[in-house]
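Each in structure tokens, the structures are laid out below.
Coordinate-derived values only; no laboratory data. Since this is a predicted model, take the numbers as computed values, not measurements. Cβ atoms are built from the backbone, for glycine too; each structure is taken alone.
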Structure 1
Amino acid sequence: MVRSVDLDSQRMLRFGIICSGTSLPSWQEQCIESLLKGGEATAVLLIIADPHAPNRYNTQKGSGRGEAAILWKLYDRMLLSQASRSTTPKDASGLIQNLPAINWRVETSGEGLQSLTEDVLEEIRRYDLDFVLQFTPQRLQGEILRIPRYGVWSFQHGDPDKYRGAPPCFWEIFNGDPVTGATLQRCVDGAETGIILRRGYFKTFARSYARNRDSVLFGSSDWPQQVCRDIQRGGAAYIDHAPSSAKAPTYHLPSNLEMLRFAWISAKAWMKNTVDWLFHQQQWNVGIIDAPIHEVLKLTRGSGSGDITSVVPRAVRWLPETKGVFLADPFGIADPSGSKSRVTILAEEYPWKKERGRISILESADGQTFGGSQPVIELPCHMSYPFLFEHDGHIYCIPETFEAREVSLFRASATLKAWTKVATLLKDFPAVDSTVFRHDGRWWLLCTSQEAGPNSTLFAWYADELTGPWEPHRANPLKVDIRSGRPAGTPFVHDGELYRPAQDCSTGYGAAVVINRILALTPSEFSEEVVAVLKPDPHGPYPNGLHTICVLPGCTIIDGARRTFIPQVFVGLMGRKMKRLMQKLRARLRPPKILSQHAPGSSR
């Protein structure tokens, strides 16, 4: 059982840090800063490890050390160290300068496992630690794992089901894996993989190893603070769960031949990304499927349980395209008068020249033929994802306005062509794709954050009334998963089970929609599992994306994307690129300022 701390006693969790000194990589400094700012924990001890001590990777045969890894070492020293922000050394003495320090002494087993000597252990016991945060790669065993109340925590930057070893976040690029995983673990004596405290999945940036590593290291750096918060609230039962049974192969530093192949892989990915950026824009459009959502997805009660249904919708009626704009993020609503044939759709309309989305309406009297789009909500910021719903006889819309750092509620007039802002649900939060629904007597708002990870990091709020006040979920962020985090349309109930559409952006923005079955949703708990995935038809007119699904009685509304060349976008991108280059060139050519040799106020 987890031993929670009584908040009334104001006792903060006491933790120690295993590191190689007070100069830390930037991501580790950020991790410690997050812990201290969180207010649940305080650092009380430094345990200084020998950076050259044997660790779990360099004691085994085939570790890639020596001449066999010379290209990796050159790349690391000459290129990676300059490009990577997460591993840039930072002087962390301002955070930990007054902490007592212990230089560890260890005994190493034949398998590379290390045990701290008894005199060091005795000194550590004096500090009454709740946990120890380990930043070094040594694999520990013995009493040090049992002295802190909640154990020793360490990061593994790689999916434990697929990767162990070094370099972190490298082999995912080499192997063409679209996702790079990470975990925060509680170390377990004698086990290769510990107890999973936090887990996340990030998009793999194949074109840049530095960016890929930065994304994962920075993206996971606040996980210890989140575990401390859970402990303080009595919601960290997972800390005593069984260790993970993952048995991934161990990787080592790449050989010279592997580095040559890696360079080719990265160069190809960079070329593809550059060509797509300049010449292949996503032209989105709206389509209608004349079938309810559960039939489209072939859902049955209890479907899933490890088996994921894959669906490619083919009988889609696509709306005619309008030159110079795209339509995406469609949400529809049945006619308030009760007509089953009349359908009204709100969607993001994005004029390529303006480069700013607005909310437009499309109407059909017979459910078959739609008139042209008409703007109905337009603000001085980008707008998209007009989440549409009915409550107490009124029609409401919550458009995405992350640039305004707020979530606003709009109410429609009788014609749905005039909208009035009636409430601000969230302030000072850059919410992306806010999705609102009722569940178990509460209102729920789920979204991602433009700052924390728009395509992966899911947050939630709840309220008794639609207009609030809205309270943050106690486990925020609920999950970090590029494959199923970002909302993608209307939650729905089928056979008594609640489902949540989400985007799968692992292979590209808006690549597909996954359907999550929500297993638990309370103010302190959340869990879900993927049961189905909706992919674009590779042989249809929009084969390159599908990222919104809307549920209506008897039909399903989706969007789709095709890649195409947009001259306005190309001209705008090249113009901005040239402007930045000219600014850099002028800065380099500008002569240095010559300071006057005369004191202020003096005269010749």
Structure 2
Amino acid sequence: ELYGRKTLAGQQDFENLAWIQKQTGREPAVAALDFMDYSPSRVEHGAKPRGATEKAVAWVRAGGGILTYCWHWNAPADLLDQPGGQEWYKGFYTKATTFDIAAVLADPAGERYRLLLRDIDAIAAELRKFADADIPILWRPLHEAQGGWFWWGAKGPEPLVQLWHLLYRRLTRHHGLHNLIWVYSPPSGGLSASAWYPGDEWVDIVAPDIYAGRRPSMSAEWESAQVAYGGRKLVALGEGGDPPDPELMRTFQTRWSWFATWGGAFIRDASAEHLRKVFLDEDVITRDELPAWTKPSPQPDPASAPGLRRTYRNPIINYGGAADPTVLLYEGTYYLYPTTDSRGYDVFVSSDLVHWERKPKCFRDLRGGVWAPDVYHHAEDGKIYLYYTANDPDRRPRGKLVGVAVADHPLGPFEDKGVLVKGAIDAHLFRDDDGSLYLYYVMLPGGFQNFVQPMADPLTPKGEPKLILQPSEGWERRHGHVTEGPWMLKRNGVYYYMYSGSGANGPDYAIGYATATSPTGPFTKHPGNPIAQRGNGIFGPGHHCTAKGPDGRLWLIYHQKNTTKVDWDRFVTIDPLWFDDKGIIHIRLSRGTDEPAP
């Protein structure tokens, strides 16, 4: 409510805040800090942050105050480490590294991409400390990119925007950090460079870095920001070379949300008279004038921000009769693998569970009959495991088998590691809270009987399989005697074994579940089955997985049929799934209507 009338005073680094307080009797309200020394490549060379994050938490707790952080991100690799401006500790400069962000982003399976994520995760660990203390952060990453002097801007706008989006998804969706207010900081000449802007849904505040000598009005930069962002965003002064003159702010109406002056000579060479003029002005807010804080509300994802609420409309994928979807959330990105043809698996990639981009096939199998994939990321070795169904050439024409393939990245390529179970289809690997692994699958001999096989590791069965479920209910027998497509959920110590019944190519295909207190049973079928079935223009909902959406809710990813015909004309859909206070699963199905997006 004070924006446009008052400005928050800020300063880079705590020692400079203390110096200003000594000169003026007032301490800046905003402490501007830097995660630079937390960059892993600096730590590897001996940098010691020495509890800097904890010091910032203590500062806020001791007397209020606002924190803004930039990150002079030392390149994750390829430091030149040579004298003359290319030393390892200058690795955020383009001239001090050969790290090529465009090439790295183009190779998500590569080692440098892994290092990129390693670095983000290191900063996430520090940001988590603020989240745990209920402290919001004015988060100002990837600043001054248009200048090209930092490696993150050296390859142009497209890689920069991709990196911003990756950073956003990794921190908010993978790490669940919702205490961040995202601040976009171009250099003073870059305010109108729209190609560099990550987008309104990815940015909360615009705060240019302006170094324009002593006592600048900065009115041209202010006007550029108003024109470029049309009043949609608050505008602040992310970095400056001189504390802005309040008289000039009033004259030119350059009402920055806050300002922060850089350290060293930029602030220390300012006259005591000018400092007192700035920090004692009635329109400049210092730390002692801040109100008492209340717990901040969680920062919403762009999908749920007021005025930006998105919707989706099923189907989300209508390609090649796509069915039997499985979804893997890996490093902030969703990877979806459906049944599309009989010779391999396509991969679809999304940041939001709604908009999907098809990628090349990740696995091919000349035996044919390839369907119902299941994909699992094993944290212990970092590998991605693909459990597939294929034809068994030794047992034609009905013979099927379940096998497993392995890759270093969700996009593959996957290397076949051989057969796990003959006569089986529809495998699903479940990891329990204690790390134990269980492979669920369906045996065709005996009539769609469901088994569980304990696993020593993702490739190796342990002990004997156990029969846990088979067709017995009327809804499971409407088009054949079928219980298939297993999927396991665990909640409050209860194991929810979900499955689909009736024929997969008919309109009566439906979803049910059974519960147990052990992953190996015994399981009791829910008396309210099926919990998802035909009706209201929806046909054959089934063979699903679940995934937590960017909104934090649980989503059902499944397929529907186009018509009542018995055929394989199917498409992939998503809808919310939730538990009531009695632990009963509910699903709301949709098709062709606008629904609130994840």
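When distance in nm of label points 7 Å out along Cα→Cβ at positions 91 and 115 is computed for each of 1, 2, which one produces 4.1?
Working: 1: 4.1; 2: 0.7.
Computing distance in nm of label points 7 Å out along Cα→Cβ at positions 91 and 115 on every structure in 1, 2 gives 4.1 only for 1.
Kindly point out which one of 1, 2 the value 27.2, 92 was derived from, the read-out being Rg and Dmax of the Cα atoms in Å. Going through each structure in turn, the value belongs to 1.
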